[in-house]
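Some structures are shown below for you to check.
FYI, it's all coordinate maths here, none of it is from the lab. Owing to the predicted nature of the structure, the values given are computational and were not obtained by experimental measurement. Cβ atoms are built from the backbone, for glycine too; each structure is taken alone.
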Structure P
Amino acid sequence: MTTIDDFRKLDLRIAEIKEVNEHPNADKLLILTLDLGDRQKQVVAGIRSFYSKEELLGKQVVLVDNLEPATLRGVESQGMILAGSDENTLAIVSPERKLKIGSIVK
């Protein structure tokens, strides 16, 4: 079980996708540049089969901002965007209304 104190350790923020590029070494990965208001982050996400670049540009997403960086197929990922999936599809977690970039998700 995860405690509320464990959950509070996550720094979840609203970010906006500013740039989308195909990963050069992986068919299912995209490289996203995210705007957090005061800075930008690069995130590698396995969403290429479900979203086009056009669908993603300008979209607000929920970012795990304090995740330790990881290298995925040679490209550094500086966080993780949240998504849900079932047997057939994947959907990015996005706020229902536009929020200020960098807003805390709680």
Structure Q
Amino acid sequence: MGTQGSPGLGLFVRLIAKEGKERAVEDFLRSGLALAQREAGTLQWFAVRFDRRTFAIFDTFAAEDGRQAHLSGPIAAALMANAAELLAEAPRIEKHDVLAAKV
């Protein structure tokens, strides 16, 4: 686990956009940055695109309480509220431990 302020825990969330909803997913992810910046427990937050329909969110936390706050926060709520409209399948949320990082 990380020390205070260092990324010790993370989340990786894979998102597959519905056909024709790729731009809406991209816009949604871009808008999530402002929400992530307000989360004290979220140290780093990345939205990435792998191919035309595959996106992901990768974020890190110093402690489990920050990760849990993020999972119950506004980004997760908005994602779940829009999942049926935007995504071809349910988001795949994977928790992980960060073993080493350069930030």
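If Cα Rg over 2.2 N^0.38 Å, for residues 30-69 alone is computed to be 1.26, which of P, Q is the source?
Of the options listed, only Q reproduces it.
Here mean count of other Cβ atoms within 10 Å over residues 22-29 was derived from just one of the structures P, Q, and that gives 15.9; the source is Q. To which of P, Q does the computed value 1.4 (distance in nm of label points 7 Å out along Cα→Cβ at positions 46 and 94) belong? Going label by label, the one that fits is Q.
Structures P, Q were shown, and log10 I(q)/I(0) by the Debye sum over Cα atoms at q = 0.13, 0.18, 0.24 Å⁻¹ at -0.46, -0.89, -1.43 was computed from P.
On relative contact order in percent (Cα under 8 Å, 6 or more apart), which of the structures labelled P, Q is highest? Show your work: numbers first, answer last.
Working: P: 31; Q: 45.
Comparing P, Q, the top value of relative contact order in percent (Cα under 8 Å, 6 or more apart) belongs to Q.
Here helix-only ellipticity at 222 nm (-39500 (n - 2.57) for each DSSP H run of 4 or more, over all residues; to 500) was calculated and came to -11000; which of the structures P, Q was it taken from? Going through each structure in turn, the value belongs to Q.
Given a computed value of 35, 15, 9 for Cα extents along the principal axes in Å, for residues 14-53 alone, which structure among P, Q does it belong to?
Values: P: 31, 18, 12; Q: 35, 15, 9.
It must be structure Q, since only it matches.
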